[in-house]
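Colleague: Following this line, the structures themselves.
Readers should treat all values here as calculations from the given coordinates under stated rules, not as data from a laboratory. All values reported here derive from a predicted model rather than from experimental measurement. Cβ atoms are built from the backbone, for glycine too; each structure is taken alone.
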Structure I
Amino acid sequence: MEQLRKFQEEFIENSCFRMEESLRMIRISLDKISEEQVWEKPNPALNSIGNLILHLCGNMTQYGIASLKEIEDERNRDLEFSTEGGIAKEALLTKLSETVNQVKTTFWEITLARLLAKRKVQGFEFSGIGNIVHVVEHFSYHTGQIAFWVKLLRDEQLGFYDGHDLNQLNDE
């Protein structure tokens, strides 16, 4: 049982680390663009950065809070994509940061039984572990989209890993 508890702690710790990493990258990205650029759409088939942030907050709340805590899901997914502005980038960052903090708290609070139990979310059936993997993966996926969009707008590197030697080989 002790090893299972350690596994749970390690899994949650690494999941929270990855979420903080994505949040850090989005902050760096938003610092490089204007208020207007937050709501620009490259074409009608794509979403603005503002829409992606609203979408991340909705998705993380649905999978990472409501489902894991087994509370009512009040998500309005269509609104995440239909909003066309009116929210400043600082307010978007605050909303995203608060959502990430609530999700991380939820991860640490849920029981091992809830981590293993399955529950339907968006019509799919996932265990709590599945929900956490989804939250982290989905956050990372859209972080990459935001970074790409900012690089396209600015024609510059974002410096996510400045000061780190990414060519360093693994220890053997």
Structure II
Amino acid sequence: MVNKTTKFHIFSENIYESWDVNERKFINIAKKILKYYLSKTDVYNASCLAGLDYDTISFDFLYCDSIKTHEINRAYRNKDYPADIITFAIFADSEEKFIFDGEINLGEVIIALDKVIEEAEKKQCTREDELAFLISHGILHLLGFDHQTEEDYNFVVGLQREALDAIK
């Protein structure tokens, strides 16, 4: 569980020139979302962090375009299409749970901002709301949650909506 002394190191880089994302704002949103997820006992117990001793959680965001996510999908996932989000959950997906000096590096979330803008227009919401939705989704993947079944998908999306409502 997260306690008052747990530290969060969230890094972000934006290489998409058409949207100057307020990275500090979205890092703070990510921290709030992560704290919310880990405050829920059932979510924490089902996460890759359950029962481990750590004092710092870190992960990265890369904001790019769908050309970049297409390249990454082809190179690392053998999928030939652009994605709105790609998550490399290096801690959750590892057999060895490597904790160095009390720090867990969960991995990286890559988000195609052109896809965020496109989806926001379809949903008729702000692009900031859609970006927060994808950030919440990526964090769940980093924690080891997946959505291979409809039931898992509904759980993940429901949890995302719950978290976003809770941090407003």
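Colleague: Comparing distance in nm of label points 7 Å out along Cα→Cβ at positions 40 and 112 across I, II, which is largest?
Modeller: I
Colleague: Something else now. One of I, II was used to compute helix-only ellipticity at 222 nm (-39500 (n - 2.57) for each DSSP H run of 4 or more, over all residues; to 500), and the answer was -15000. Which one was it?
Modeller: II
Colleague: Cα Rg over 2.2 N^0.38 Å, for residues 56-127 alone was computed and gave 1.22; which structure, I, II, did it come from?
Modeller: Label of the originating structure: I.
Colleague: Shifting gears a bit: When Rg/Rh (Cα atoms, Kirkwood Rh) is calculated for each of the structures I, II, which structure yields the highest value?
Modeller: Result for Rg/Rh (Cα atoms, Kirkwood Rh) over I, II: largest is I.
Colleague: Of the structures I, II, report the one carrying the highest value of relative contact order in percent (Cα under 8 Å, 6 or more apart).
Modeller: Max of relative contact order in percent (Cα under 8 Å, 6 or more apart): I.
Colleague: Now for a different question. Have a look at I, II and say which one yields 3.9 for distance in nm of label points 7 Å out along Cα→Cβ at positions 24 and 152, as calculated.
Modeller: Label of the originating structure: II.
Colleague: Another question about this same structure. Which one of I, II has distance in nm of label points 7 Å out along Cα→Cβ at positions 32 and 48, as calculated from the coordinates, equal to 2.0?
Modeller: Source structure: I.
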